[in-house]
Structures are given as structure tokens and as C-alpha cells.
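Just so you know, all these numbers are worked out from the coordinates, no wet-lab data involved. Here the structure is a predicted model, which is why all the values come from computation and not from measurement. Cβ atoms are built from the backbone, for glycine too; each structure is taken alone.
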Structure 1
Amino acid sequence: MEIFIIRHAPTRSDGGLAGRRDLPCDLPGPEPLTAIRAALGCWIGAPDRLWVSPALRCRTTAEALFPGLSAREDPRLREQDFGAWEGLPPAEIPDLGPLTGAALARHRPPEGESFADLCARLRPALKEAAREEGRLVMVAHAGTARGALALALGSPGRALGFEIAPLSVTMLRALPGGLWSVGFVNRLAP
């Protein structure tokens, strides 16, 4: 069973941390969208199922990339809740100093959730997905893709080191015994 995680199109933002804020996205024009759909067809083929984060930017991206394919909204695919840091410009987010990847994954912003919390929320969704046959496409967030990588790698701290660009695709394969392999990360259409 394969899971393809597509990060939503670039967020139309005020420059602040988007996180759980329900912001729109900026889709590329018709020609780039056609090229992206063609690349997705080569990498994914025809998806059997489509799951999407309830965030507007994810729903809009899913509708543009897979017109006519019914999507299941799943709140477990939401981005990390950055709590009091939501909407802050990067310069205003407190400097945490030197932290290991594991410590950073456990750090919880005020009134928010840690990356480890996101991973714990996402894990049951990925296990559920792995029990089904076929190709699943998830349109979600960078944090969702990193959370899936954390499950495959067995380390939330290591997964934080991956870049996940807008409209990129990350592929994982469910293996027997609850194991995962990483097919590719952050693949972009030409």
C-alpha cells in the first residue's frame, strides 16, 4: 500500500506562521497545473482514495489537482497547532536556543501542540490507511508529511530536518509488520 502526501499550494499569508489558521492558497495558473497533474499521473497513477486536511488551502489544492475525485476530510491531517505563535512573523517567534531534534520535537508552544503531539495524532490515520489496499493520496501540510516521515524513520526529531515544499509529493509504502519505507521526499513537478 502506498501513501502519497502532497503539500498544499503556497499559502496566501500575511507573513505570519500559518499553522492552524484557515488561510487560502495561491494556485498556479492553468499551464503549471496541467504540468503538475501530468507529473502526478506518472508518479501516482490513478489514486484509489483521496484524503484531505479540512484546511481551506488543502481542500482548494485537492479540488484543483484531482477534479471530480471525492475527498474524505480528516482532521488528523491538520497542521501543527502553534498556539500563541500562530500568526507571528518569523522574527517574533522566540529563539529556543540550541536544541536536539528530539527536544525540538517535544517542545510545545504556549497553548499549542508539539511536533511529537502532531505525530501521535497522525499515527492512527496512517495505520488505518495502511490496512486498506491501493494508492492513497493525502493533500495536507508540511507538518503532516514530516509526521509521516517520523513514523517511517522512528524518530520525530530526525523528520524535522526534511524540507517539504508547496505542491511537493512525498511517498511512503506500508510494509508487513507495521513497517514503512520512504519512496521519495519533496518531489516537485518540472
Structure 2
Amino acid sequence: MRKKVVLYFGSFNPLHVGHLALANYVCEYAEIDELWFVVTPRNPFKEGADLMDDDLRLEMVRLATEDYPRFRVCDAEFHLTRPSYTIHTLDYLNQQYPEIDFILLIGSDNWEGFKGWYQAERILNEYGVLIYPRPDYPIDAETLPPNISLINAPLFEVSSTFIREAMSEGKDVRYFLHPAVYKKLME
């Protein structure tokens, strides 16, 4: 039987408990083997003044996920031409791991504009897509293509932006972060 791996893309700037709780939920409630956090590097064509260093974000994701056996950290996009489109990363991983079926995890907010993604039809035809709920972006499961599914994960209304802003104001937001991530940020 082929291994099923969900790919959770993000800048994880920083990774917070909302990311981890969603990923944990997907591992426990979807029929998959693993979830890989695909850390996306800084896009050279976008303003990214508040984006932490690529290697620091990658390290924080590693620290936060090392104690759960179904999580893996993926730095594939660090080795691809930038900016990397999702389809390029999927194709790269498919070449590296032909024995794995990859499933893209996206929020319902991203699904709304998915048709505008580069080679969206290829993604839909060649890879599975798992959609999780986001506030104010309901999805009717009856309208979805066959290889797209919904997961009824709880809503987590915490964001990396909130955490960065709170920390810049001197707020103690340690409980919004994995302890290892909080410790690394405090260093």
C-alpha cells in the first residue's frame, strides 16, 4: 500500500500552536501516514521585511515537530528555483519519493482563489487536495471535484502576524507557541 503524505506549506513566521493543532488534527482524523511542513523561503520578488531568516524558521519548525512521529519538516523549496510554484514543489517531491501519494493541504480561503494558481488543473488532476475550514470561507462539499476533500478541523484564530505584533509590543505570548519555538525566539 502506498504511503499518503499531506503537505502543509507555509512561511511559519513563526510556527504557532494553531499550525501544530491543525496538523495534529489532520494526522489523527484524515486517513494519512504523515504530514510534512513545507517551509517556504523568502520570495525575492516580494517585500518581506517582517519575514524571519529562512534557516531560523526551518529550525523552529524542526524544534516544534521533532517529538511527534507523524510530522516531518521539508525544505524542498529551499533547493528549487525561486519563486517556486506549488506544482513545481509537488513534481520535485513526486520525483524524489515516487512511492508516496502527496496531498496538498490548503485553507478554504485559498480554495476560493485556487483556479488562479499556476497550473491549478494539473494539481487537481495529479495530486489530492485536502481543505480545512477558515473563518468566513464556507465550502459546499457537493461542488468539489472528486479528488478534493474537506476535513472538519476546528477553527484556530491565531496568526503569526498577531504573534509578531504582540512580541514587538513586549507582550508575553508564550502559550501561543511551542515551548521550543518560544525559547528560540527569546534567544
Subject >> Top of 1, 2 by mean count of other Cβ atoms within 10 Å over residues 163-170, largest first >> reply: 1
Original post:
For mean projected area of the Cα convex hull in nm², for residues 27-138 alone, which of the structures 1, 2 scores highest?
Top reply: 1
**OP:** Can you spot which of 1, 2 the value 26, 21, 14 was calculated from, given it is semi-axes √(5λ) of the Cα gyration tensor in Å?
**Re:** 1
**OP:** Compare distance in nm of label points 7 Å out along Cα→Cβ at positions 99 and 171 across structures 1, 2 and report the one with the greatest value.
**Re:** 2
Original post:
distance in nm of label points 7 Å out along Cα→Cβ at positions 51 and 83 computed as 0.8: which structure among 1, 2?
Top reply: 2
**OP:** Assuming 32 is relative contact order in percent (Cα under 8 Å, 6 or more apart) as calculated from a single structure, say which of 1, 2 it is.
**Re:** 1
Original post:
One of 1, 2 was used to compute distance in nm of label points 7 Å out along Cα→Cβ at positions 3 and 35, and the answer was 3.0. Which one was it?
Top reply: 1
